[in-house]
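**Q** The data blocks that follow each hold one structure.
Derivation of every value follows stated rules applied to the coordinates shown; laboratory data play no part. Only a predicted model underlies this, so the values are computations on that prediction, with no experimental measurement involved. Cβ atoms are built from the backbone, for glycine too; each structure is taken alone.
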Structure 1
């Protein structure tokens, strides 16, 4: 049995202590916007998402998260290797008549974003054609323009 590993993604724009995250999702895509520790605005688009969870725990209750003992930190972005959440999702899908465990898990990535008042967890597919697009803006107006365009494209 493999154990989960929490990997800090310090090259990604880390959330501020009051990030004001906004999430927009369809059944296949996820868009995220938040204020960074560098007083910028991050806009992230995951073009192929399998599952999302957004809400509790907040920063005061993060100690109750099952990954806290493995290195999950406040106001950070993490990748979870050997994710128990992904394993659970795969097991649930195993009832499908054409289920293939290797194919189901291929290129699946579990991310955790820890914010002040919430936590965002997502399982996305990243492969040859599916990469998250991470953009950082110093201008609130430019960030809003890109966000609106992204939401219009995703929601269209």
Structure 2
């Protein structure tokens, strides 16, 4: 009986299949991480929207004008009449050195009061994975529906 090894072509096909399998697994892991970051950021926005609503119901106006003043208004003891907070609690590592709340990619959320897209309230959004944009980008995560001027269901 003749000893038979693998041909160069068989080895090349085997290596190509292994590489394809590794690429598919790596791509799936990357997509899962991206989806998890998007879900986390949506949950963060949802929590902020709830806290802002509770603040507004108590004080009859929306807190702060930017990310830092928003977080201070929601967390810190305040002399504001009818303030019933804190409205939200977060770990120190959720804030950057300026006291701004960070999304899943480590970028500060954008909060503007009064809002440009929510004419009667405020805008709150993350610039998404690319860290760029003004809330109108395809990967931006925001608290309003496009073209409606209304808050979203996040």
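**Q** If distance in nm of label points 7 Å out along Cα→Cβ at positions 41 and 121 comes out at 3.0 when worked out from the coordinates, which of 1, 2 was used?
**A** Label of the originating structure: 1.
**Q** Separate question: Looking at relative contact order in percent (Cα under 8 Å, 6 or more apart), point out which structure of 1, 2 has the largest value.
**A** By relative contact order in percent (Cα under 8 Å, 6 or more apart), the leading structure of 1, 2 is 1.
**Q** Taking helix-only ellipticity at 222 nm (-39500 (n - 2.57) for each DSSP H run of 4 or more, over all residues; to 500) from the coordinates of each of 1, 2, which one would give -6000?
**A** Corresponding structure: 1.
**Q** With Kirkwood radius over Cα pairs in Å as the yardstick, tell me which of 1, 2 scores highest.
**A** 2
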